[in-house]
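Heads up, there are several structures right after this.
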Structure I
Amino acid sequence: MKREQQDSLCWYRSNLLADLPHGMFCRHGGVSEQPFASLNLSYGVGDQPDKVTINRQRLKQCLGITHLVSAVQVHGDQVLVLEEIEQDSEYAGVDALVTQQPGVGLLIQQADCQAVLLYDPVQQVIAAAHNGWKGSVLNIIAATVQVMQARFGTDPAHLRAVLSPSLGPCCAEFVNWRQELPASMHGQQIRANYFDFWAISREQLVATGIKETQIETAGLCTVCNQDFFSYRRAGKKLGTGRCGSVLMLPAL
């Protein structure tokens, strides 16, 4: 991972996605006020909509995005294929987006959840999935790869996968894990009540046929690192904004 900065915006880039405009953005460089300071990218957390629009426009300008597409994320496993996008859009009820359309940025909004960014350089297809612990239980990773295979002929062996900054094993406490997490995840318990969801996602990616050498994990915990919004750190009462991870096929 490489940290980039432009004025007050800062973000991380992956060598695996070097061919694509992309970024896993920090919370800095926007116009939102506390508790959403400052680059909040979500309309759904109580921030002023006009400030969110400005923040999103800054992200678009930074990466040269023509149209920005996002989802009203619901911690499910529904995948939406995007075709003929002609304006910025946000879709309800889905947690993963897939497209072959150049110039369209796929945005995942986060405050501890993972963004899983996928790129098929052979078929020129990209996908972005919102993957919290509930998404891990539902295996939205497998659902997304299956859609890429069925709709675009993706061979998982060609895929490159990147896991964004997110909840780290240091802070991933699940007191009710016996009820919440399936037995297949119990092996990633690193100490009492704490789980390594980075490792769980890598296992799920490999299970789809993606090569281990084609997977990169940011390895940055959003609870520990003040550069990111964190729901766990802020707590439900205070609330917080959402960072964004985005990738795009280069505009023609």
Structure II
Amino acid sequence: MPEADDFPALDIDHLDVPDLGKLAGREPSQHPPRILLLYGSLRERSYSRLLVEEAARLLTRMGAETRIFDPRGLPMPDHVPPDHPKVQELRSLSLWSEGQVWCSPERHGTITGVFKSQIDWLPLEYGGIRPTQGRTLAVMQVSGGSQSFNAVNALRVLGRWMRMVTIPNQSSVAKAFQEFDEAGRMKPSPYYERVVDVMEELVKFTLLLRDRTDYFTSRYSERRDKSLKEQALIAARSGAVGIASGE
């Protein structure tokens, strides 16, 4: 193993070498996995909403607790202060969640503005709390035409930017208008089976990671920066005390 002297730019005091003991985490949580589901259309018969509702039924059957955020009434980002009731509702649900499901229609080759507005109201950090970091994420999309993966790819970029753990599997439902019955339930099909696959995987990853989030999101650069700021604050206070005492 290379010695510490081999890394002159490394502050060895703040390096965390992972091992199985550290990954063990604390006692497993006993409450059901908490999953927030977001969709990206305001249509009366919204296929992204129907797909999210189908996913929520599956998650509930798998033992999870689910919440679906209704984007109706959510203002455009920066149009109102963040204390708006719908913004506070969304942020509270994100903080409550341990995993999330994002589903958007594909429009002009990407996600809808309705969906993007929801993510834009979730800052990376506010009040010292990060509402998305470390949470698991499953991505899905619906299309009016042939199958595409543009929206799920865009959602993956967003998930990475929001520091979420996006699971490998995903769902893309083509010609979604054909895949739901009059009651809004998804018909049996390979598309439905893929949704089952994705929800199973999301629950597994959430159970695996939720009690280890603090450890997985601990970063060398942030630990070192925090330590340097604390040292500077202590030095400043010591200097102020010295001046006050006439030393």
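Only the coordinates and a few stated rules stand behind these numbers; no lab work does. Everything numeric in this text was worked out from a predicted model, so none of it was measured. Cβ atoms are built from the backbone, for glycine too; each structure is taken alone.
Worth a mention:
- When relative contact order in percent (Cα under 8 Å, 6 or more apart) is computed for each of I, II, the largest belongs to: I
- Parent structure of the calculated result 21.5, given that mean count of other Cβ atoms within 10 Å over residues 39-46 is the read-out and I, II the choices: I
- Identity of the structure behind -13000 (criterion: helix-only ellipticity at 222 nm (-39500 (n - 2.57) for each DSSP H run of 4 or more, over all residues; to 500), calculated), options I, II: II
- Origin of the value 0.94, where Rg/Rh (Cα atoms, Kirkwood Rh) was derived from one of I, II: I
- Looking across I, II, the calculation of mean count of other Cβ atoms within 10 Å over residues 47-54 that yields 15.4 traces back to I.
- Which entry (I, II) yields the derived value 28, 16, 12 for Cα extents along the principal axes in Å, for residues 31-70 alone: I
- Source structure (of I, II) for FRET efficiency 1/(1 + (r/R0)^6) of positions 79 and 231 (r between Cβ atoms, R0 = 35 Å, to 0.05), computed value 0.90: I
- Label whose coordinates, when distance in nm of label points 7 Å out along Cα→Cβ at positions 63 and 199 is calculated, return 3.0 (choices I, II): I
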